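Read-outs: derived from the displayed coordinates by stated rules, not from any lab. Owing to the predicted nature of the structure, the values given are computational and were not obtained by experimental measurement.
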Structure I
Amino acid sequence: MTTKYINIEQVGQVSFTISERSRRIRLSVKSDGEIVVSMPRSVQYQDAIRFAESKTDWIVKQQSKIRAGLTLFAPESCFRTRFHKLVITKGNTDKVYNRVGNGVIQIFIPERINHEQPKIQEFIKKTLVDVMRWEAKIYLPKRLKELADKHGFKYQNVSIKNASTRWGSCSSANNINLNLHLMRVTEHLIDYVLLHELAHTVVKNHGEKFWLLLEQCYPNARKADKEMNNYRTQTF
């Protein structure tokens, strides 16, 4: 398979993938908001782009549905990062504040304040992002190096980002970006994403050579790729 990424006005980046299995142009919006066009080899990119442009209203509606499913944090919420769990407590306090330690992200909210208020939700979300960024900076570079050493990959720098659409990326210079939201993903899928990006240090596209290389390091890689659809890069 060959993949190109093209920005389309109103909806943003769209991936166009030539697939031998495709008999016609297919358009989908994944659970993380990624827009994917699959196309036969006989179709020209310009035709596929025009097809996607003709569907922008539908794409926007799908993206809106995904955003509508964003998390609303409440005292009964069950939310975990790799090393912490969220606990929201309403009680006898005169301000909203947090406390992080011993594996717990504690959020304190005055009893009289509605926790659904946007400013309260933003405070909780910022706290979670700060914690996940800290976790990611500790865990991901170390694990990336372990996997690279084990499988013989070479890369330059690694950065942690709060990306809205991608779990990771690898530049032409083999600099790797990783999404801090990986701290919400199960361990074996974190390894899959890291190996996925390490494989891009050798093969820069998603063609058959890429998948053959990735399968050598991570058996059932295509299955793991589908599992990642159960997660969204941004849930809040």
Structure II
Amino acid sequence: MAGRIALVGSGEYLPVLTDVEDWLFADKARVYVQLATASAPEGDARLGYWHDLGRKAAERLDAEQVVVDIRTREDAYDQRWVNAITRAGLIYLSGGNPMHLSDTLRGTPAGDAIIDTWRAGAGLAGCSAGAMVMGGAIPNWRQPGSEPTPGLAVVPTISVLPHFDRYTRWMAGLREHPEMAGNAKLIGIDEDTALVAEDSGEPEWTFHVRGRQGAYVVAGDESFAVSDGLRLRVNT
């Protein structure tokens, strides 16, 4: 069976969501594979920040931290990173630029290894940009009218709006440019909050809210809270 999934609005590697990260391991080896690829355009200092935060998270979980330092699409063809990913009990994609993250991993050996390792039972989480790439489409809010960027399509029929409680401009953007998410269902996830699910043996999994706040299905200028579970197709 495929591993557990978490789509996180914010809070990767922080104590507020330690219980979610622990749950994602299930009974797999405590090997915590971390990719800060989305922050690579911000430079070494920002990458170092995420790597250090990930180290502290791994220590709290009594897990081995494995940093997969993929910064470019060329890096994603490096066999050493593929080998590192396949050891994972949990793979975590942290925040930054979602377009860079998707364009770097999509259709590469490292990107395929992430999906294959998750399908073999490892947990898989994405926070902020990392959550956005888990969907089928990534809206490009900085270029209204442009086509969405394809995601990794783990949960193929959605687009994720992270930091949903903080960035209310999402709603204005949806009203003005409803085409930006294509045909995807829009899912808003608040900060310090995750939508989590595990393999049901069916094409659709039931996602539940864990963390400090809420998650929502967004339609036009309205949003509807996820309270009793949300059924979404997962690409196993």
Structure III
Amino acid sequence: MTGVNGVIVSADRITRIFPMPAGPVVAVRDVTLQVAPGEHIAIRGPSGCGKSTLLHMLGCVDAPSSGSLVFEGRDIAALDDRARSLLRLRHIGFVFQRFFLLPMLTAAENVELPQAEAGVPARERRRRSLELLEYVGLGARADHRPSQLSGGEMQRVAIARALANRPRLLLADEPTGELDQATGEQVAALLDRVNADGTALVIVTHDPALAGRAGRVLTMRDGRIEGEVRQ
């Protein structure tokens, strides 16, 4: 299913306010944004400007305090927690700075986990997991646990896990932030490949080189999108 005009996710003047003891904090202010199939978008800006909060709303992890957020034709405000969880599980992949792999599971088992949650049969889960580990260049590491992998290898496993249920949209929050320059370049090239293979990609990053690979770069400040460059 695709939303109006082929858009995957559409945010219309969304704002996110967090109540705090010293008074409410406006993390995102009046943002309008659409992500189309196959797009590659980077979001830049100083720490605390609202980038990650915006990413979480686009990924239906958090709901706007006001404004409208529609994912493939579905109004997120109209969905209960279970429906939103299923939407994230089946249609959205997430990659984070710190990998969040389960240490007691092998690489293949980590990639199998979201498939198990989606009810995929065990044999198909294993086949898909091995296929994805080959895709990210780690077929020979399928039975290794995270402690036996380098940082770059762990991030590649995390990307394989994010792709496990064939999401239309992949969201990445500082995916190279914990990696050295050479390893970060490898991960960036892999994300380029994922996007070239048809998955829409939205990346939050401080890295100008990583942002420079995107087709559209948004700059945030004080919770607002204050600039956009198409490349």
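Work out the source of 17.5, 53 here, i.e. which of I, II, III gives that when Rg and Dmax of the Cα atoms in Å is computed.
Numbers: I: 20.2, 67; II: 16.2, 47; III: 17.5, 53.
The correct label is III.
Which structure, out of I, II, III, was helix-only ellipticity at 222 nm (-39500 (n - 2.57) for each DSSP H run of 4 or more, over all residues; to 500) calculated from, if the result is -10000?
On the way: I: -12000; II: -7500; III: -10000.
The correct label is III.
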Item to check | Among I, II, III, which structure scores highest (criterion: relative contact order in percent (Cα under 8 Å, 6 or more apart)) | outcome: III
